[in-house]
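Please go over the structures that come below.
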Structure P
Amino acid sequence: MEKQYKTLEEFYPYYLQEHQNATCRMLHFVGTGLLFVILIAALVTGNYTWLVSIPFVGYGFAWIGHFFFEKNKPATFQYPLFSLASDFKLFFDLLLGKQKFNPE
């Protein structure tokens, strides 16, 4: 039976374990970064139709990383909210140097 996570603090180490490939981490970082760019651009320009692209950009980059480089199933399928929160946490941990792009 698979472990059931109750908190983000419990889940995040599992999330990091599922993101050991440097290319996968880079794709997550790029996708999340573009998500912020799209959000800011939509708010600044008032063109909110751009917001429709956010899930495609964010998940698109991440899922390519998982399916082709990490070769595992994204945690989003089982833990959608913890996974989303962890995507943002990893983005800022990478940005601030708390995590490395190549953890190996």
Structure Q
Amino acid sequence: MNIKKLFGKRNEIIGGHFNELRSKLGVADQNEEAIFSLREQICNECPIKNGNNCNAMKWLNPNTLEVADAPKDGFIRGCGCRLSAKQRSKLSLCPAGFWGGEFDQK
């Protein structure tokens, strides 16, 4: 992993945890919270969600929702992230493409 990508991931993680804290303190932006809530609903329906994590030991076909225990063509590996923070990161994307990009500048 190159240094630029590493620092980008760091910013995603910090931003997600910061927004999670803002939510718990009751000072979150309500428009952002609506998007974060939708992301949570999407993750809750995902077959590779495991507790509060996206299962990095499973692969998912985003088109069929078929789950595999090993890599296959057309399948995406779970990211392994703690979802309550990742869902609140404006910079993060679901690896299967189910959400992300809602905060991109247009």
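Here, each number is a calculation from the coordinates, and none is a lab measurement. From a predicted model like this one, the values you see are computed outputs, not experimental measurements. Cβ atoms are built from the backbone, for glycine too; each structure is taken alone.
If relative contact order in percent (Cα under 8 Å, 6 or more apart) computes to 30, which of P, Q did it come from? Don't skip to the answer; put the middle values down first.
On the way: P: 39; Q: 30.
Attributed to the structure labelled Q.
When mean projected area of the Cα convex hull in nm², for residues 26-81 alone is computed across structures P, Q, the figure 4.6 traces back to Q. Among candidates P, Q, the computation of helix-only ellipticity at 222 nm (-39500 (n - 2.57) for each DSSP H run of 4 or more, over all residues; to 500) that gave -13000 used structure Q. Structures P, Q were compared on FRET efficiency 1/(1 + (r/R0)^6) of positions 10 and 50 (r between Cβ atoms, R0 = 35 Å, to 0.05), and the highest value belongs to Q.
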